[in-house]
Structure I
Amino acid sequence: MTDSDLAERLAGIAVLADPIRRDLYLYVSGQPAPVSRDQAADGLAIARHTAKFHLDKLAEEGLLDTSFKRLSDRRGPGAGRPTKLYARSSRHLSVTLPERRYDIAGQLLAGAIDSAATDGTRVTDAVTAAADRWGRAIGDQARTAAGSRPSSERLVDCTCEALARYGYAPARAGGLIVLRNCPFDTLAREHTQLVCGMNLVIMAAVADRVEKGRLAARMAPATDRCCVVFDAS
């Protein structure tokens with residue numbers, strides 16, 4: 001998670017600290033269709049201008065989607081302007097420190113199970129294949145960010161930035177890159193061999209995709225961090 005990512009998530013959650021704003025968000029979320037300012041004001045028994053102010057703040061933070069629609073059947077001149085409507089957005093809010101990304105683990109494992117059922121392969125082999133694909137995708141992101149003809153040092157920096165976006169919190173330590181956080185922490189504690197093996201495959205694929213021979217992923221289990229480290233030559 002980058003500083004800007006954290007700031008954005010905290011801003012989205014902080015906006016709900018206001019009790020009126022929180023009640024408006026819950027009210028809008030509970031309606032079967034988008035609601036107007038008047039409907040929201042009536043629903044919470046608050047002034048219309050108060051509802052307008054807080055609804056627009058929620059929309060600014062991406063928690064509500066807005067649209068415009070004429071609520072009467074009248075058309076043409078005199079029909080009036082369309083009414084601004086509010087509906088819950090698809091944005092999800094969560095802040096966990098250290099960052100956890102169980103959504104990614106779930107996607108990898110669910111995809112692997114689907115592949116195993118379809119292709120008749122072993123689930124463990126399907127997990128390995130899914131982890132390898134995702135690791136290569138991260139490596140591709142790093143290479144794209146590094147630009148054309150990057151230096152090896154630039155590639156390593158962009159690799160760290162890419163891994164940080166997914167919660168691994170990489171840090172340079174001499175000739176090592178240590179992943180200070182495991183995004184799949186609880187799963188790794190309960191299913192160590194599976195999840196740590198998956199992480200090793202991911203990081204090996206990242207290293208291979210970024211620059212062969214520049215990074216080497218290996219197991220180095222320790223408390224309160226990812227079980228994998230990179231040797232950076």
Structure II
Amino acid sequence: MDEIRTFTGRKDRSTWIFTTIDVWSRLWPAALVGRRSYRNTRAVLRDVRNRMLRRRTVFIVTDGFDYYPRVVREVFGPMCLLGQVLKTRRNDRITTVERRQTVGTPEQFEEALAKSEDSATLNTSFVERLNLTIRQGSAYLTRRTIANCRRKDRLDDHVELLRCHYNFVRPHRALKFGREIRTPAMQAGLTNRQMTFRDVFSWMPTPIRLTIFVVTIERQLSCVGRAA
């Protein structure tokens with residue numbers, strides 16, 4: 001989990017986009033636009049919790065934002081591990097990296113990292129790469145842009161549409177299996193094929209489709225409906 005800093009209207013009106021990623025599937029399960037506050041941190045983590053399989057230990061890695069330990073304990077209880085990566089910068093360069101095992105025992109962290117298919121150390125590189133993809137895919141979020149967003153509600157809808165495209169439409173290069181390149185939604189088992197925006201805009205909530213898709217994309221579809 002991480003945050004992207006941007007602004008709406010004027011440059012002195014800082015706005016944050018909370019981003020999350022499931023590393024194994026590369027799915028972007030939840031996002032939130034707003035202040036970098038305790039309330040918003042809790043809201044996005046509750047959204048993640050409501051979208052995941054229950055009764056499984058959650059392994060979360062974040063930056064050093066102060067609210068994360070308290071909120072993670074509140075939302076997930078004992079079924080979680082929280083590691084934090086603190087980076088010190090000087091002249092726009094990272095000088096030191098500190099890794100903290102904030103919630104959980106050393107034995108639990110050792111076991112979780114040993115089972116991990118993606119990294120043997122605590123790191124936030126996967127969500128930081130997602131942040132770069134988000135910035136590259138949005139004129140609102142490009143650095144030093146003249147096309148910044150003027151209203152928060154427009155940025156809300158924009159991020160939801162971008163998340164829908166990332167999860168269901170855009171093949172992910174890290175998910176290449178032979179000739180097949182899967183989308184994160186395919187890897188996560190939410191759909192068996194790459195979707196298009198035609199599929200999204202023409203989606204109808206029949207009982208079978210409702211069972212498969214409603215938990216994951218109901219907010220995204222409502223966003224698309226408003227945009228249409």
Structure III
Amino acid sequence: MYFKDIVERYRVDLEQILGQLTDTLCSSVGSLTNANKIAKTLSSVRGKQTSSETIAKYIEYLSDSFLFKEAKRFDVKGKRYFQYPNKYYCTDIGLRNARLNFRQQEESHIMENIIYNELVLRGYRVDVGVVEFTETTANGKRQQKSCEIDFVVSSGSTRYYIQTALNIDTEEKEKQELRPLFGINDSFKKILVTKTYAKPWTDEKGILHVGLYEFLLDEKSLMS
């Protein structure tokens with residue numbers, strides 16, 4: 001039904017490309033991509049050239065039909081947006097799973113998509129954060145590093161930096177997840193959402209820890 005409406009409304013000529021594009025976006029929720037990259041992938045699969053302009057146009061159709069939403073990349077320190085690549089999230093995880101025939105049940109990506117949808121539903125602007133910092137290597141050299149923050153969430157003067165993880169069951173895993181948050185030097189709240197039933201609590205470094213279920217059931221959980 002969705003495809004029939006999109007094809008008729010926008011007079012889509014390459015229906016097969018539209019379908020393959022949808023599969024690609026469903027398979028890669030939470031991954032950075034752009035029209036050029038997708039065009040190259042589909043061209044190699046089909047053995048026939050597909051232009052990035054066509055892919056960009058079809059992505060716009062899918063977004064205008066409320067099947068996907070785009071999350072732009074935001075330079076936290078530079079206070080600017082990158083032109084590309086960006087991320088795309090499915091507005092309905094059930095449709096996404098059905099489209100993929102209930103394969104590719106990557107729990108971490110689905111959890112990230114669900115959190116994104118909930119934040120949008122609550123009226124926040126949701127971007128993907130990028131933070132750059134200088135790090136000293138083992139041999140004493142200083143080099144620039146770039147880390148990704150899952151979500152930079154804004155509403156008026158309010159801003160949250162949010163990382164998501166299924167679990168942080170090891171010290172190394174916790175360090176990996178929290179590292180991007182430590183690269184931010186402003187005073188906005190920094191949050192880690194994990195797949196637990198835990199009530200919100202703040203650690204000694206000022207990071208607010210929130211369980212996924214508490215986050216979904218309590219709209220005020222991020223304000224704790």
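Source structure of the calculated read-out (Rg and Dmax of the Cα atoms in Å, for residues 44-163 alone, 16.9, 50) within I, II, III: II.
Comparing mean projected area of the Cα convex hull in nm² across structures I, II, III, the highest figure is found for I.
Readers should treat all values here as calculations from the given coordinates under stated rules, not as data from a laboratory. Here the structure is a predicted model, which is why all the values come from computation and not from measurement.
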